[in-house]
Structure formats: structure tokens, C-alpha cells
Structure I
Amino acid sequence: MKALSLLTPLQFEYQEIAEDFNLEASEALVKIHKIGICGTDYHAYAGKQPFFSYPRILGHELGVEVVAVGTAVTRVKVGDKCAVEPYLNCGECWACKRGLSNCCENIKVMGVHTDGGMTELVKLPAEKLHVSDVLDYEALALVETLGIGAHAVARAAVQAHDTVLVIGAGPIGLAVMEFAKIRGAKVAVLDLNPNRLNFCVTNQKADVAIVADDNALDHIKVAFDGNLPTVVFDATGNKYSMHKAFSYPASGGKLVFVGLYQGEYTFQDPDFHRRELTLFASRNSMPSDFTYIIKAIEEGKIDVQTWITHRITFEEIAEKLPLLVQDASLVKAIISV
């Protein structure tokens, strides 16, 4: 069975790996049809991904077909098209017992802590499969990325009366925008990249686009009729951006860190207290998010085709993945296996 392994930073190798079709009672065997390329994959290739070890088979944004099921599996059947929830939680830790599988103390994310989907067939717990009778494999491969945004918006309990600023117009920021808009909030996006800002407005991901320059705070107030936003999401993972983000929420507002920065940052505590801000972290997503997202796409509330700017084949990954991240027009690349 063919697979693509990232041996070390900057070094891919196509391999033949042993086929293992022996299923536990609760497992399913799936055929990989489509793979979304995530920022995690680009960072792993560059050697800049935290919580990562080599060699590793990448790939956690997956659109798959069920080809076999274990004896105890009832939630899926052979032939089902599914999105994959790639967060392999232990089920036993204090977080899992409280229903917080997204931040399991022993979590293993496919393609990060354990091998992922850049191969032909994968075994995984059937409970991690989310079926759609309507969506194609490309749309299903985007569900995991959308889940990051859906979970962040749920964490902040965004309502229709909220005004929302999303910092960072990459795929995670886009996902946040999608679900903030679904909830009826007014949404502005802040980014350095004019191409991404234009994309957001043209494709109706945000109501207002703001250039992240020295006058950003003034531009934000203009976007929200002289006021600061009630909810701010930082999807950059950039230390400087996350530090600046504390300046943007209105009094009584919320700040949500969706992007991850591997290090320390500081903020002015008196200003934080004066405005009685609430600070959230948001990690991964929940099983219920997958159900919600699939329904939203099926109902036409999210147009996933606007996301896909590049398509490549499995055989082209090693050559083209390093080039994709340099392409200013990149939003989301999809691999066909």
C-alpha cells in the first residue's frame, strides 16, 4: 500500500507500507479519496510544528469511503462517505470524562502525533467517522478545518447582536468568519495580505476588510460605527498579533485565541481588568461540531467550493507542497488520492 512519509523537515519519501486489514470490533477501514492540506502540514514540512516527531505520514483533513467495518460497528456501513474526526482521545482522563474530548490529556491527532491519511487505506475507530449522504469527498475533507472555527465561535457564544473581529484571513480565520456569519453577527477581518482581504469580501466571508497597519485600531472603530467589537478572534498564532489583540475588544468583550503560539506573551493587566475582558483558548473541535458543520454545508449555509483554490494529485505532493505555501492566491489545496 502506497504512502507518503515526511522523513525529516524538507524531505518526503513515497513508500510501500504493510497492509493491515484486521479490524477490532469497533474499528472501520476507510479508503482515502481527498485530503486537505493544513497549515500544520506546511509547518511540519518546514520543521516548525510543535508537538511533532519524524518520520510521520501527514494528513488529517480527510474525505473517505468506508470499505470494511468491525463486528460491533453500527454507526457506519460499507460504502458510506464520511468526514474524519482526527482527534484520537483516550476516553479515560478527567477531560474526556467531562465530555471535553477535544482537549484530552492524552490526545493523539492523526498526522501529528500518529500517522495520518496521506496513504490509501486507514483503520480508525468508527466513532470518528461522520457520514453524509449528500456531500462529495472534497466537501467532507474540509469539515475538520471548519470545525476549528465552529468550535471557537461556540466557545465565545457569539450571538446575532455581537460585532466580531477576526484577525488572520487564513483558513482558520475563514472558518471562524463562516460560523460567526451564520449566527448573524457583523464580521470584520484584519490581515496584512490584501489578496486575502479581497477574497474575504468578494466571497462574503466578512462584511468589512481592514488592513493591519499602524492605524488598525482606528479602522476597527470605523468598521463598527465608532465602537470596538464585542468579540475578537485571533487566528494568527503570531506573538505580536496576539499581544495587540488585547487592545481590540470592547468593554465586557471577549478575546479568543484560536491560533497557537509556542511561547510566552504578555498583556497589560490594568487595561484587561478595566474593560473586564474574558480570555478564551480554543482547541480542536467536538464531535457535535462535525454534525453541525455537515448539516450547514448540506443546507447551503456554507459554500466550500469558494475555499478550494488549488488541486493536486497524491503523486504531486512531494513536488508541489513546498511551492503551494509560496503562492499568494492559496486558500486551500486539496489532494486527490
Structure II
Amino acid sequence: MLLKIFVTGAAGLIGGEVCARLVARGHAVTAMVRRTRDVHGNDGVLVPVARIVSGDITLPLMGLDPADHDIDLVIHCAASLEFDAPEEELERDNVQGTRHTVEFARECGARFLHVSTAYVCGLREGVIEEEPVPAGTRFANGYEASKARAESVVAASGVPFAVARPSITLGDSATGQIREFPSLCNVFRLMARGKVSVFPADPASTLNLVPIDHVAEGLARIAERMDEAEGGYFHLTASAPLPSAELAHGVGRIAHFSDPLVVSPQDYDPTALSLVEQRVASRMIATFGSYFTRSPRFDDNNFRALTGLACAPTDPAWLDRLIAFGIASGYLPAAPNAHRDNVAPAVPAHP
């Protein structure tokens, strides 16, 4: 059955690729944007959505008139994604913004697919089930906490809903291509440029990095199966997370990058670094450090049963493809004397 679907955050990385997949299936997509008027898929191609509207999730009903919208489903992708954003911004965008969006869905008589994050698990370790966030969960940062509060807003709204929880979304599983580099990629860039030479990571810690194609296809399939998905929580995550140290090892495999030293956090001595690196590393650790010390294991049985999808391998070979694309696109430094217009894929220096 073809649906009339309203997508918030349609100009963003996930929102744009979700729009592309839904349009390709024949669904009528209304794309809500704020500043950017065009909607592009992850490949950069313009998506021919049925309608583009300007809205603002910080306003009641997003500043829109529900009477102007005949829709079956709202997919809520819009959010503040910065881990270290001020608390008032996270509350305004992620919590109140979700409240305004779900109220819009209610007024339209539409269902609601909320895009959250797998890291609402907070500081819990071990197997993380696809269920509401348990009371008393402690979080690593305000972003995680705000997304958990947003889930509670959705669950209490009375609107038929499902919650999708992607983990840290990076490039395409086959090519490494990504239209926008998320903030975690700054860690790659700092190490590649030699700005961070020592990388503190617990040997047992892992990062759940997931390809954009798995996330977008998963959201599209949940949207098409809302009868079965209603009231459910779904992890859109990697089957086998990467050891955190692989971030540094991936950088070290590229011949013209600096080769960072991986140490346990208890062995990390910032005073042994230059003052410049101390400042840079301090900001990096303040923002991302907790992700290099924990190892949640996201169960995705509900998601697999609903969609039939399994994530492609997120192994060091995929990481190499991500880095190669980062170099080819100019996000990461090219080899000396390489021409930006004709950059060959990077070749790891060693297996």
C-alpha cells in the first residue's frame, strides 16, 4: 500500500536518504525543511519529493496548519545531534521539538515513527534490549538524556507510534560514501592530521557504527509495516561492533597519516603531550571519551523479525572504505602531491 508520509529533518543525512528510498518505492513524501530547500539522498542526487514545506520543530505544531496536510505517517528525523550542545538547546530541539511534532501528527490523524538513538542505553553495559529506557538509567551526556526524554514524550502522547534507534551512523556499507560527516568523524581527522597522537581507549570497549544504507532502509521498512511495528522499539545497529581502538588502527593503516598510539585510559598521561595537543585532546575526550570506555551490545531481534534486514559487516575493511572516501572527498588529508580532482582510493599501509 502506498502511503502519504511526512518527514522532518528531510535535508539531513538520514532524512534525505529515507526520503530517497520512500520516493523510489512510490510513496508520496512531504519533506519538511528549515533552511535548506533541497532534499538529497546520500549519493547527493536531488530527491523528487511530492512537496517541500518549511517548518520549525521549536514552534507549536512546527508552525504548520495540520488542516493543510493529508498524511498517514510522520517520520521524525529532525534533532540536535551534537553530544556537547548546551542543555537548553537539547531540551528545545530534542524534547520540546518532539512534543510539537507528535502533536502535529495527532492533529493530522497520523502515526508517528520516532528516530531516536541506540545510545539511550546510557552507561548500561551488556545486552541492551529493544524496550523502553529503564528508570534510573544514567547517561554519558546531555544528548543521550534528551533523546531518552523525547522517547518518553512519544510513548505518553497517545499517538500510534514506533521508536527506531540507530547507532552511530556512518557511510555506505559498500562504498563508504557519506554526504555529511557526523561529529565523531572529527576523531578520525584529528588523528589523521597528527593533532592527536595518543588515543585513550579501554581494550574491552566497542563502538557500534552502522552504515547509512542499513539505517535508511530499516526506517523505510518500519514505515511500511507500522501495523506490526506499533508500540515497538527497534535497534538499527551493527551486528558486531568494532573495538574502539580500531579508530586509531584504521588511521594507522594509511601510509601518509600519522600513526596514533593506543593506550588504556588509566595509562593516559596528558601532561606528556604538548600544550597544543593537550587542549585538542581534552576537547575530544570531553565530547567522545565515554564512547571509548564502554561496550553495550544491542539486541536487534525485533528489528530483524519485522524488516528481514541484517546489517552488512562493519569490519576493518568497511572502516578502510570510510577513510578512503573521506580522503577522496577532501574531508581527510590527501597524500602529498595528490591531486584532489583525481584521487585514487587510499591503500592501507599494512594488513
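Points worth noting:
- Identity of the structure behind 12.1 (criterion: mean count of other Cβ atoms within 10 Å over residues 11-18, calculated), options I, II: I
- Entry that produces 16.6 once mean count of other Cβ atoms within 10 Å over residues 75-82 is calculated, selected from I, II: I
- Distance in nm of label points 7 Å out along Cα→Cβ at positions 27 and 211 - highest-scoring structure of I, II: I
We did not get these values from a lab; they are worked out from the coordinates using the rules stated. What you see is a predicted model, and the numbers here were worked out from it, not measured in a lab. Cβ atoms are built from the backbone, for glycine too; each structure is taken alone.
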